[in-house]
Structures are given as C-alpha cells and as structure tokens.
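Trainee: Quick heads-up: structures coming right below.
None of the figures in this text is laboratory data; all of them are computed from the coordinates on show. Owing to the predicted nature of the structure, the values given are computational and were not obtained by experimental measurement. Cβ atoms are built from the backbone, for glycine too; each structure is taken alone.
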Structure P
Amino acid sequence: MSDQHDILIKELIKLLEGGGAHATLEDALDGIPADKLGIKPHGLPYSIWQLAEHIRIAQWDMLEFSKDASHQSPKWPDGYWPKETAPADEAEWNKTVAAIKADRKAFIELLKSGDIYAAIPHGEGQSILREALQIADHNAYHTSEIILLRRLLGIWK
C-alpha cells in the first residue's frame with residue numbers, strides 16, 4: 001500500500017472512532033443512569049436508548065451490507081428504530097453498547113483488508129470508503145443528539 005493510502009486508512013479509523021473534533025460515542029454513552037435512558041425530554045421524539053439502539057442497527061446494517069451479498073436490510077424506517085423507549089434491563093443496554101463497539105471494530109478490519117474504492121459487487125455503486133464515511137457521519141450526528149439529551153436531562157459533564 002502507498003503512504004497516502006495508509007494515511008487515509010488511519011484518518012478514516014480516527015473518524016470512525018470519533019473524538020477528533022467532538023466527544024466520542026463512548027463518552028456520550030458512558031455513565032448514563034439507567035432511569036434516564038428512556039426519557040424523551042421536552043417533547044423530543046427519541047430517548048437516549050432509542051438513539052443508541054438506532055446507531056447499533058444502522059451501523060450493523062452498513063457492516064453486513066458491505067460484506068454479505070445476501071444481507072437483507074431492515075425495512076426503512078421502522079426496522080431501524082426500537083419501539084420501546086427504554087431497554088428492558090441493564091443487560092440489554094450493555095449488549096447494545098458492546099455491539100456498537102464490536103461492529104465498529106469489525107468494520108475497521110474490513111476497511112484495512114482491501115480496496116476501499118472498489119464498488120461493492122452487490123451494491124449500486126457503494127464502496128467501503130463510502131460506507132465508512134456514512135457510518136462516521138451517521139454516528140457523529142446521533143452522538144450529538146445523545147449529548148443534547150444528556151444536557152437537557154442534566155447528566156452531561
């Protein structure tokens with residue numbers, strides 16, 4: 001690989017992991033009291049739980065699409081959002097947070113493994129590069145919403 005390619009991969013990983021220009025998703029999800037996960041403050045449409053679970057579902061979908069021609073995406077938009085406002089219990093919350101991290105790690109391994117510019121054979125012109133940028137953009141957008149909810153709930157640093 002060329003030096004430019006290596007630099008791009010490193011920068012994409014930093015972008016996916018967050019924290020360059022803003023708080024990381026891990027920062028946003030850390031230390032939230034369980035009783036606050038399902039609150040929709042000030043009439044906002046989503047709770048912290050729903051945003052985190054939406055991030056998990058969307059990121060998982062982009063990962064699976066990128067590597068599996070037989071993957072079936074959830075139905076838009078309902079399949080990308082949980083109906084419940086809060087997780088059933090702490091174990092479900094922890095499972096969601098762990099899945100977000102594991103799927104991001106798996107995508108980063110995919111990013112390192114091949115031609116990021118090539119069209120995904122079963123796609124409509126998408127590439128691994130495009131999917132990486134989309135995951136990073138999507139996660140950053142919703143991370144900021146989680147932080148806003150935390151501010152409204154008085155639980156942000």
Structure Q
Amino acid sequence: METIFKEKQKFTQWWLWLFLIGLGIFQVYGLFSQLIKDVPFGNKPMSDMGLIFFTLIPFGLIAFFWYMKLETEIDEKEIRITFIPLTKKTLKWDEIKSAAIIEYKFVGYGVRLFTSYGTVYNTKGKTGLAVELNSGEKILIGTQKAEELTKNIEKHHKNKFVI
C-alpha cells in the first residue's frame with residue numbers, strides 16, 4: 001500500500017535537553033566529588049554504590065528521550081501511530097467517523113490519556129490530527145506538518161475529513 005503521509009517527530013525542545021544534561025552533569029559532579037576527591041556529596045551523603053546507581057538515572061532518561069519518537073504513517077487503508085518505545089496503534093479508515101486538523105491547548109508531551117481530546121500522542125506544538133472513531137473514541141496525533149497532512153487527507157479521504 002502506498003504511503004500518502006509520513007512524519008517522524010522527536011523531542012527537540014532546548015529546555016528539556018538543558019534540564020536532562022544539567023541533571024546529568026550535577027550527578028557526575030557529585031560522583032566525582034565523593035569518589036575521586038573523597039569529599040562527601042551533600043549534607044547526608046549516600047553510599048558510594050547508591051550514588052553510582054543514582055547517577056545512572058539521568059543518563060537513562062537522556063537515552064530514553066534520545067531514542068523516543070512519534071511516527072505517523074497514513075495510507076489508503078489506515079493510520080499507523082508508533083510512539084517508540086511506548087506504544088503502537090493502527091486505525092482503519094472504515095473505523096473512523098471523522099478526522100480534522102485542529103489547534104489544541106497544551107496537554108503535555110508523550111502519550112496522554114483521559115484528556116478532553118481523548119488519547120493524545122504528542123512531542124511538541126499545538127496542532128494535530130483529531131480523529132473520532134465510530135465507537136466514539138477520540139485520538140489526537142500531534143503534527144508539525146499540518147498543511148501537508150491536510151492536503152493528503154483531503155485528496156484521499158475527503159468524505160472523512162472535516163474542515
């Protein structure tokens with residue numbers, strides 16, 4: 001099946017990376033201070049093994065956010081949403097009641113459940129494809145390519161697309 005739309009999004013917010021890298025640097029400083037300089041880190045220092053383990057957490061988060069991405073693929077038969085490494089969902093066009101490009105209020109990032117928009121898949125921004133299924137379930141997929149997405153859905157699935 002020919003793909004009519006494809007988008008890959010990653011977390012590129014400068015403030016997120018500044019926070020994660022800053023947290024990592026702070027932890028490395030504590031590790032260096034306690035293990036190399038032999039100066040306890042903090043008022044109530046952890047054991048050396050505890051500090052080593054605690055230092056790995058920010059680097060695990062950095063790796064997690066580096067690897068994480070939202071992929072959206074649309075073809076004649078379905079919409080595929082993959083939020084690596086969290087979830088994968090397929091929506092068949094015959095299950096879709098309507099689809100529309102909307103601007104939404106901030107709902108957070110990642111996979112958000114139980115919002116007024118239904119389940120939200122978002123990495124940044126405030127524009128997305130709002131899908132309502134025949135069952136009444138709502139799904140919102142964030143996009144950075146709203147114009148291209150609109151053009152392709154109007155061309156191939158005009159009967160489902162709400163302007």
Structure R
Amino acid sequence: MDALDKKILEQLQIDAKASMGSIAEKVGLSEPACYRRVRQLRASGVIEKEMAIVKPKTMGWPLSMLVMVTFERDHNTIINSFLARVNKEPEVLDSWCVTGDHDVVLQVLSTDMEAFDDFTNRVLHKDDSVKYFRTLVVLKHSKANSPIPPAG
C-alpha cells in the first residue's frame with residue numbers, strides 16, 4: 001500500500017457511496033486508475049466490508065452495554081469456544097479479546113433491561129468457564145465509526 005491507496009481509503013471511509021470520479025479527483029488519479037486500486041484493495045482484504053451503518057435504536061435496540069467477561073482460566077480454547085458461541089447471538093454487536101483484568105469485552109444490544117437479564121442468564125450465567133462479568137450501560141455514544149487515519 002502506498003500513499004495514494006491510503007488517500008483512497010480515507011475518502012472511502014468518509015463516503016463509500018462517492019463516485020469513483022469524485023474519489024479519483026480528490027486523490028489526484030484518473031478514474032480508471034483509481035478504480036483499479038479500489039478493486040485491488042477489496043481483493044487483498046484491506047477493505048474488509050462495505051455496509052450501511054444503522055443506529056441500533058432504529059432497529060429496535062435502544063440499550064447498549066459493554067460487558068467485560070473474565071474466565072476461570074485464561075486459555076485460548078476456552079476463549080475461542082466462548083467467542084464462537086456468543087458471536088452467534090443477535091444481541092452481540094461486537095467482541096474483543098483484551099488484556100488486563102478481563103479476557104473479553106462484548107458490545108451487547110438490548111430492547112430493555114429485562115431482555116438483557118435474559119441474555120445474561122442464557123449466555124453468561126450458564127457458561128461454567130465464565131468466572132464473572134461486569135456490565136457498563138452506555139449512556140451516550142459520543143464518537144462512532146470514525147475514519148481510521150493513516151499511521152505515521
């Protein structure tokens with residue numbers, strides 16, 4: 001990846017629906033050259049996915065929580081098995097393996113606190129590998145889906 005690829009990626013993160021001509025003009029390339037680079041960025045996996053980002057509340061999920069999970073044992077097999085299972089749950093929007101006091105952080109959506117309680121009983125309390133979990137209820141999402149700037 002060179003500087004032009006990074007400029008293209010910046011533009012696509014701002015507006016993935018922008019015309020190839022518009023992106024080409026902003027980065028200083030011809031439209032066909034820009035299109036070839038975008039196609040290569042997709043093929044190589046640099047561009048993982050292109051999708052519409054929708055507010056969860058619009059889809060009926062007004063509550064968002066960050067759930068920090070700690071396991072009885074810190075073992076890859078346990079963590080991978082847990083993630084394979086919970087990542088299939090519709091309430092789990094995102095998941096991360098982390099360092100520190102917790103092993104996994106989940107972003108969980110819910111329709112209300114009763115539904116969240118059902119989720120914790122069904123998914124977390126029934127898992128013997130989960131030692132404990134802590135929940136942070138998101139009051140306000142102040143910065144979301146920001147473009148990733150080029151490093152350095």
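Trainee: For which of P, Q, R does distance in nm of label points 7 Å out along Cα→Cβ at positions 66 and 106, calculated from the coordinates, equal 1.7?
Mentor: The read-out was computed on structure R.
Trainee: Work out which structure the value 32 belongs to, where relative contact order in percent (Cα under 8 Å, 6 or more apart) was derived from one of P, Q, R.
Mentor: Working through the options, I get structure P.
Trainee: Determine which structure produced the value 0.80 for FRET efficiency 1/(1 + (r/R0)^6) of positions 42 and 138 (r between Cβ atoms, R0 = 30 Å, to 0.05), calculated from the coordinates; the candidates are P, Q, R.
Mentor: Checking each candidate, the match is P.
Trainee: Thinking only about Cα Rg over 2.2 N^0.38 Å, which of P, Q, R has the largest value?
Mentor: When Cα Rg over 2.2 N^0.38 Å is computed for each of P, Q, R, structure Q gives the biggest number.
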